[in-house]
Structure P
Amino acid sequence: MKRIDANRVFVPRQGPMRVDATIYASEAINLEESAVAQLCDAASLPGVERVLATPDIHHGYGVPIGSVVAMKDAVIPAAVGYDINCGMRIISTPLKRKEVDAEALAISISRDIPLGEGKTNLRLSAKDLRVVLAKGVRGLGEVDLGGGRIEAARRVEDEADDIGRIEDFGSLAGEPDHLTPRAIERGQNQLGTLGGGNHFIEIQVVERVDRQDAAEFFGLFQDQIVIMIYSGSRGLGHQVADDYMRVAAKKTGGQCPNRHLCFLPADDADGAAYVGAMRAAANFAYVNRQIMAMLARHNFRRMYGDAPMPLVYDVTHNMAKLESHGGQWLWIHRKGATRAFPGALMQGTRFSRMGQPVLIPGSMGTASYVLVAGERAAESLYSVNHGAGRVMSRTAATGHGRHGQRRGAGISEQRFRETMKGIALICADRSSVKEEAPDAYKDIDSVVDVVVGAGLGEVVARMRPLAVLKG
């Protein structure tokens with residue numbers, strides 16, 4: 001590796017690598033040897049055109065989390081990952097910090113949105129689930145929400161306005177027929193659930209505005225209360241990934257640098273099937289966040305009156321998309337990376353002048369950011385990090401293995417309380433929540449400094465959490 005400047009590391013083509021790789025990282029960013037090795041494996045794939053890593057890079061499955069892989073005519077299930085269209089959205093409110101009891105609001109929301117792994121909420125008929133998978137948020141008007149609290153929370157006017165503020169308008173060309181029965185089964189009753197791991201709902205306050213023009217355009221202001229929702233495609237997306245990683249391993253295993261990093265030709269039946277299934281899982285994730293947004297708004301309005309609560313934006317990561325870069329059509333895989341399109345690439349949307357809002361959450365208990373694309377965004381294929389990135393495994397953070405075995409000291413309870421001071425925590429499993437402790441992640445401010453320093457993005461606003469809901 002060779003450092004180019006304060007924010008870039010260059011990995012020249014060597015050994016089996018077919019292309020060079022770039023890592024956006026300062027001296028302050030921890031670079032795991034195993035994650036860099038995975039990035040080099042991605043640069044060794046047949047048909048690879050570009051490989052880069054964002055400053056939240058850390059070891060993942062097949063490729064690092066925080067990586068961008070551009071392929072000419074192939075899709076890589078592992079370079080999308082298990083939680084297809086894991087993403088986040090920010091809902092704005094008209095109220096300021098002193099006007100809201102963040103803990104009470106979080107507790108209220110937790111009564112409507114199940115937290116943690118394996119939880120269920122809205123159960124759809126087979127017919128309605130197919131509509132969700134095929135059409136995403138744009139198909140919700142055709143779906144029977146059951147007449148209960150979710151139906152009561154729904155507002156058609158919110159939904160209509162939200163669609164223009166969601167990446168892909170919340171709807172991709174999903175192909176439900178390309179999902180296995182097990183994937184369908186796992187998604188049947190999980191809409192409107194948060195999940196576990198690094199997913200969260202936060203009540204945040206806008207503590208700093210750096211670009212007043214963009215903040216006003218996005219509906220953000222100093223001392224404002226906003227709600228951030230961070231979740232994905234739940235068990236359905238996980239099953240789609242698992243199913244097609246197996247297909248890819250059988251099809252191209254002999255051509256791949258490791259057994260996890262196998263691809264599918266985009267123009268054959270298996271590749272097309274994966275793309276259709278991936279898009280269906282992405283639609284499921286969009287609808288999942290939409291339903292949680294309905295419930296969050298409903299609880300806010302029940303406590304604080306019938307307030308306007310427009311969506312700022314909903315962004316996706318863990319996706320492969322066919323995009324034109326430098327006059328060439330490429331499959332851009334963003335795993336743990338977020339798209340950052342400027343206004344010129346947002347024509348036909350309400351963000352054609354300012355560019356899309358780029359949402360970068362911190363870890364639990366730390367700051368989150370809204371950015372816009374920077375002047376050098378094209379250099380990274382219009383991609384930035386999706387968060388802070390881990391520096392400790394879940395085992396190291398808790399000091400326990402998967403079955404409760406003691407595996408070290410872990411983060412002490414005292415240290416955990418110190419890092420969460422002043423933040424209300426509502427969680428489903430107190431025994432495992434330290435897996436997501438602030439100390440288990442890189443410093444989000446240092447990570448965002450790299451994005452800004454490299455010219456990939458500009459900070460619009462910084463938020464900090466007042467209350468956190470976790471699995």
Structure Q
Amino acid sequence: MIPPVAGLADNGDFTKVTGRFDLFAPVHRIYEYIDTTYQIRPDKHWVSDFISTEFLLVPPALWLNSLVSKTPGLFDLRLIGAVHGALFLLALWLFAPLLSDKARWLRWTVYAVVLVVFCDAAYVCALNSFYMDEAAFLFLLLTVVFYLRMVRWNRKRDAVLLIVSAFLLAGTKSQHTILGFWIALLFLGAAGTFQALRRRWWYLAAAGLAAVGTLMIWKAQPADYASDAIYNVVFEKIVPHSKDPDRTMRELNLDESYRRCIGMKAYLPHSGMEDRAFRADFMSRISLGKLALFYLKRPNIAWRTMTDALAEAGKQHLFGSFALSNGGPPFARSHAFALWSDAKAALFFKQGKRFFFAYLTLLWLMVALLFLHRRELPKRAWLAGLCLAGGATMELGVSTLCDSMDIERHATIFLVLFDLILLTCIWLALDYSRKHALSLGKLFRKLPHHAVHREVETVGAGVGKRRPAEAAFTSNQ
């Protein structure tokens with residue numbers, strides 16, 4: 001909020017949101033700089049074919065702008081940041097009471113981890129943006145927090161807000177609506193243990209989430225939208241890195257006429273995708289389903305494509321954070337409070353295999369800790385862990401195997417889920433060590449007491465035969 005304002009530069013996607021509200025960026029240096037001021041231009045009105053719950057967050061920002069703007073016809077980027085930031089702070093505020101009855105050291109350790117991880121510049125800068133992924137980030141945090149509150153206190157209000165947050169999350173973007181299916185599975189599997197609402201309401205919520213997810217996949221983007229992503233990953237990642245490009249193209253049902261596309265992106269001039277006939281022919285040859293089957297037949301290519309994408313995603317932050325008017329170089333990013341993202345970048349940037357095995361290790365650690373806590377945790381807690389792991393794995397697959405552009409941003413929700421799994425492991429490990437330490441403490445406190453009794457019983461009258469000093473020492477023990 002304080003100059004120099006930090007945000008996340010547009011990659012060309014902002015107009016999918018801003019066009020509906022007549023917001024126009026006069027500078028618009030995509031990727032390189034952010035635009036802190038937008039013009040309100042009715043002549044720039046454009047309604048895209050995309051549907052997202054991010055659209056619900058822009059009107060409050062416009063209302064705030066009408067209250068504070070000193071120049072009519074201009075919109076300040078910080079006001080959408082204020083709306084996003086309010087939801088982010090709400091999630092933190094609702095999370096804090098969950099640890100109120102824990103030991104002070106444990107409570108403040110977890111608070112510190114949460115602040116370092118989720119208040120990192122890589123997450124906070126994106127609050128000043130119009131990405132639909134940002135709504136997914138915020139509604140995901142709220143869904144997790146309301147689930148924990150509902151399980152903890154069994155309150156109807158938290159259960160209702162959990163369902164609302166889950167629907168808002170499922171409606172953010174077709175890429176992230178898969179999380180709604182996992183939450184629906186949780187509602188179905190654990191409905192009998194959620195006492196805040198009757199079982200039928202959980203079943204209805206699960207059915208509704210499945211319906212919303214289906215509609216989002218079917219109607220929330222243009223019919224040919226996926227073709228650009230498929231084109232990118234096929235001609236930029238799969239075919240160029242194949243040992244036998246001709247065989248790979250045949251397996252993808254692509255003939256010799258497509259050889260000229262190798263190494264190109266769908267958005268480049270002369271890629272062919274600007275021609276409707278070419279696009280239609282390409283879509284008839286390959287789809288997301290056919291691409292998935294190809295990966296199943298050629299797991300070595302799937303592995304290489306995924307690890308290459310993870311190596312890029314490990315950078316954590318790609319686009320510029322500051323406005324051109326600040327005078328900084330293109331792509332300059334904020335490093336204020338970026339300890340966590342910088343540490344992950346140092347570990348995982350250009351290290352895709354390391355990133356994958358670190359994720360796999362976290363999954364196994366979470367499963368092991370859930371097993372150790374099985375007696376203390378609420379019923380079906382393992383199912384919530386399964387849904388968390390399943391959602392993260394599907395986000396990983398979609399973001400790394402189905403496109404090759406802007407992987408750092410497309411993997412945003414996977415990175416959030418990675419951090420949520422890490423936080424889960426930290427909490428379970430600390431709580432388990434605390435309980436284990438308490439159990440050992442009780443055991444050690446009991447052992448001397450029993451030892452004294454055994455000593456008294458065995459020496460019996462023999463104590464009286466000892467010297468007075470020895471008798472007094474034994475009695476004091």
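Laboratory data are not the source of any read-out in this text; all were calculated from the coordinates shown. Keep in mind that what you see is a predicted model, and the values were worked out from it rather than measured. Cβ atoms are built from the backbone, for glycine too; each structure is taken alone.
helix-only ellipticity at 222 nm (-39500 (n - 2.57) for each DSSP H run of 4 or more, over all residues; to 500) computed as -8500: which structure among P, Q? The partial results should precede the final answer.
Values: P: -8500; Q: -19500.
The correct label is P.
I have 0.94 for Rg/Rh (Cα atoms, Kirkwood Rh), calculated from one of the structures P, Q. Which structure is it? Numbers along the way, then the final one.
Working: P: 0.94; Q: 1.10.
Attributed to the structure labelled P.
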The value 17 for relative contact order in percent (Cα under 8 Å, 6 or more apart) was derived from one model only; which of P, Q is it?
Q
The value 27.0 for mean count of other Cβ atoms within 10 Å over residues 331-338, derived from one of P, Q, belongs to structure P
For mean count of other Cβ atoms within 10 Å over residues 51-58 computed as 19.0, the structure of P, Q it came from
Q
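State the single structure among P, Q that was used to calculate FRET efficiency 1/(1 + (r/R0)^6) of positions 267 and 339 (r between Cβ atoms, R0 = 41 Å, to 0.05), giving 0.75.
Values: P: 0.95; Q: 0.75.
It was calculated from structure Q.
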Work out which structure the value 19.5 belongs to, where mean count of other Cβ atoms within 10 Å over residues 235-242 was derived from one of P, Q.
Q
